[in-house]
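Structures follow.
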Structure P
Amino acid sequence: ELDLQKVMELSKDPEVYEPVSKFPAIKRDIALLVAEDIQNSDIIKTIKENGGANLASVNIFDVYAGEKIDLGFKSLAYTLT
């Protein structure tokens, strides 16, 4: 048996919703060639600090170091939304 009154009492906080955007999100991928000692977290921090109000998220999706990349460097690829 389920006491709906008790369930309703558990959720006293009103639901807060964000309106659906009139414009769909735009995603862009970028790849950066950086020195091996550069940290991913530093790059993400810099992108977020300079991305402006429309930048919603930054996600890394690829790290590559090897053939066709100069010694001491790596390629980091990000999706910006």
Structure Q
Amino acid sequence: EFRPDVVLTFDPIGGYRHPDHIAIHNATVAAFDKAADPNYDDPLPPHQADKLYFHTISKTFLKFSVFMLKLTGKDPSKWGKN
């Protein structure tokens, strides 16, 4: 049984709009809410973590990443797409 005090996930846009990261965000937020719901059908007792944090990426880092992708001959518009 794992009862965290803090949960960390991607922000709603998945950091840089990556579809897998957005799905992880949605699943984590739903699990965070359902874990505390006493009416949710689960054999474990309800648990509410104290905090839910979203990981973010700064604009400065994104700009630097785009620069580095271009510098190495990669197309930044393809970054983050499966």
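When distance in nm of label points 7 Å out along Cα→Cβ at positions 29 and 61 is calculated for each of P, Q, the greatest value falls to Q.
To which of P, Q does the computed value -12500 (helix-only ellipticity at 222 nm (-39500 (n - 2.57) for each DSSP H run of 4 or more, over all residues; to 500)) belong?
Going label by label, the one that fits is Q.
Using the calculated result 7.9 for mean count of other Cβ atoms within 10 Å over residues 5-12, pick out the matching structure from P, Q. Among P, Q, the structure yielding 7.9 for mean count of other Cβ atoms within 10 Å over residues 5-12 is P. When distance in nm of label points 7 Å out along Cα→Cβ at positions 45 and 69 is calculated for each of the structures P, Q, the largest result comes from Q.
In this comparison of P, Q, the computed figure 3.8 for distance in nm of label points 7 Å out along Cα→Cβ at positions 21 and 37 is attributed to P.
A value of 1.30 for Rg/Rh (Cα atoms, Kirkwood Rh), calculated from one of P, Q, originates in structure P.
No value in this document is a laboratory result; all are computed from the given coordinates. Keep in mind that what you see is a predicted model, and the values were worked out from it rather than measured. Cβ atoms are built from the backbone, for glycine too; each structure is taken alone.
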